[in-house]
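Participant: Structures are listed in the sections that come next.
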Structure 1
């Protein structure tokens, strides 16, 4: 049996690169539908850069301060990413809000993971906010990226119960384990050709997702559009 073609994926990080590592590890399997070909960062001192290099993955850092404004930085980053010819651009702890011109260049092929059950708790400090709201469950969401912050079409969610005595740090640790499962799953679906972003929605296996896939289950509701 021939080894399937692995599609190139680039990852953008700003920090330690935990989800990046999960994606590199999954992509190193010869039977994976994708491989991480390069890691980009806006933080030259990001811990994830050294980790990526130790995993034999190419890296490139672009410093925003070297550019006159945000649009010029985003244009240079987009040019650098495009030279890698990625099938998919994956944000993994990338802490800059990307401009509309950048997003238009990679429209339909840029993905992010957010540590909450979107549409609940977009933005920052999601674990503290979930605890303060006395939520009974929490989790993470993979979604396509659009100009609306944390508002692109939802793809898959992983849920965990909030336990008595949970702190922000314990909750963050358990949510991160969920992220490491659902992100490679969604990237794999895209690179297998099963997942698309079109007509303002995520489509899986030819059906529009009216709600995100839940970890370990099939889509609860879908239609043929």
Structure 2
């Protein structure tokens, strides 16, 4: 997979190293040319000193050849511009953008070319809730501009799903259970999988299906 990462700060560099270590073809773009020169000598990947907010710079960097663009600068305005250019000018199939200020989250949608917005505060909040919440539904990730969500429910004693097989839950068509964590072990969900108290149920839901899934898993 070919990935272009705009922003070579601590976050961008760490992502680039991880992806390169996993065998992906990584292009790192950094507008601070001195920093780009230093990283070019240190990293086993292509590092370009250029402003990713400029179309000509992205053309020269080869943005039109990548499968995924990742905008992780420290400036939300720059990340939005990079996302929009990646999608509209270069038709990059998948665009991931970092949200630095949670107040700007509403801007990071497909209108600005963002397929997957990533808000660090939101992620931490979701992980804290997931760790301490039993019997309630927690949103872990959003996809498609908020159209789809990955949600998690740790089943309580009063959950209506307790003791039921997945095939008997009558899940809506726009929802599917993708994984179950049971006693620190991953259970691949099947129709005959019986749910029990303490199970961490992860489901992918679309639109109104979230409310239906909540009524099936969460104690009233």
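Participant: Say we calculate percent of Cα pairs over 21 Å apart, for residues 28-147 alone for every structure; which of 1, 2 gives the highest result?
Facilitator: Largest calculated value belongs to 1.
Participant: Here relative contact order in percent (Cα under 8 Å, 6 or more apart) has been calculated and equals 13, so which of 1, 2 was it run on? The partial results should precede the final answer.
Facilitator: Details: 1: 17; 2: 13.
Structure 2 accounts for this read-out.
Participant: Separate question: Suppose you compute P(r) over Cα pairs in 10 Å bins from 0, in percent, for residues 76-155 alone for every structure in 1, 2: which one lands on 17, 47, 24, 10, 1? Provide the component values of the computation, followed by the final result.
Facilitator: Numbers: 1: 17, 47, 24, 10, 1; 2: 19, 44, 25, 10, 1.
So the calculation was done on 1.
Laboratory data are not the source of any read-out in this text; all were calculated from the coordinates shown. Keep in mind that what you see is a predicted model, and the values were worked out from it rather than measured.
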